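Next come the structures, one after another.
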Structure 1
Amino acid sequence: MTCMSDKCLCEKCNALTVYPAMPCLSPLPRNDDCWHTDCHWMSHIVNGHAVVIRRGFETDLASFPRLTWRVIGHPLSKDTLAQGLAHDALYAAEALERKACDDWFLESMRISGIGWAKRNAIWSAVRIGGGFVWARHDRKTVDCSKGYVRLIDAVEHDYLMRVHDVRFMSQPFV
């Protein structure tokens, strides 16, 4: 995927792609099941918070387990990609408690228009499988992820919507 931002010079810029624009991802050369964000990206506001993800964040996009893909769809599908990426970022950085991350994900899918049956099937799969992922976290990987992920409030989201530049965040990525 190439960057969709008309302001972006990719590795040389601070432009921010904002939902509903889809995040730009590329597969990692060393692992076909993992991806990294090509550009900075910000989610929509859910429960008073948005997720900002810095370019270079790595994800397996497995917010919902691979076993469920045949029933609920592939995580790279357009209708769930943004929500899945934001959820993976919240998990990786432990930006919220696990249940709050999952609830943010469920509400995000509702706001985005994903039907009741599909979003609840995805949420249930995440609630069942996500505990195994969360339990494998270690301080080093969580701290690394915090360098790529920030949870921001509605005021900062609105400001970033105007400037579209991560240099103007109230607090930089750690």
Structure 2
Amino acid sequence: MQWCFKYTKEVANRSFLKSHALYKTVDNRKTLEQQNALIVKRLDESLAAWNKLYEANQKHHLELCDMKQQIKRLEEEKAKLQEQLKIAQACSSSDHTRLVAAAQVIVDMVDSEEGSSSSKSLVECLEEAPKKFFDVLTATSKNYLTHMIEIVKSYWPQHNLAPIAKGIAPDCSDEKF
């Protein structure tokens, strides 16, 4: 009987060890399933990140191509503008020379005093030109009117021309004139 008891005890121990191993295997399977689920989740996340990276890389590549095209267009525009600038500078130098010559003629025409403009720049002389034109026109008009009054007086010596010499009355309208 002892042998039977011993044998039963061994069977129970083996059964216990086997059930314990079985529970351990089931726990290991659950752990493996959890780890597999975690791996799948991380794999999906990494795949999504990889797709985002790929899309970002494509977008970057398109932006880079657009920027290269824009740089090319800007370089072409720069070359055109430089060519236009060269043409404008060539024209402006001849135009500038012509403008200075024409301005000098006007200054020489208006400036009746010899040597007075030598200390002044051409721009300063041109700034004074309108006043000098007005002075010349005023002096010429007065001189002309004086001669006209003298001519009229020579033909009509008996008339009093003093009111004419004073000019038009300020309250005279265009209709009365």
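Derivation of every value follows stated rules applied to the coordinates shown; laboratory data play no part. Note that the structure is a prediction, hence the values are computed from the model and not measured. Cβ atoms are built from the backbone, for glycine too; each structure is taken alone.
When percent of Cα pairs over 19 Å apart, for residues 38-93 alone is compared over structures 1, 2, which one is greatest?
The structure with the largest value is 2.
Any idea which of 1, 2 comes out highest on percent of Cα pairs over 19 Å apart?
2
1, 2: which one has helix-only ellipticity at 222 nm (-39500 (n - 2.57) for each DSSP H run of 4 or more, over all residues; to 500), as calculated, at -12000?
Computed on structure 1.
Which structure, out of 1, 2, was relative contact order in percent (Cα under 8 Å, 6 or more apart) derived from, given a value of 24?
Considering all the candidates, the number was obtained from 1.
Assuming 10.0 is mean count of other Cβ atoms within 10 Å over residues 54-61 as calculated from a single structure, say which of 1, 2 it is.
Source structure for this number: 2.
Here mean count of other Cβ atoms within 10 Å over residues 46-53 was calculated and came to 21.4; which of the structures 1, 2 was it taken from?
Structure 1 accounts for this read-out.
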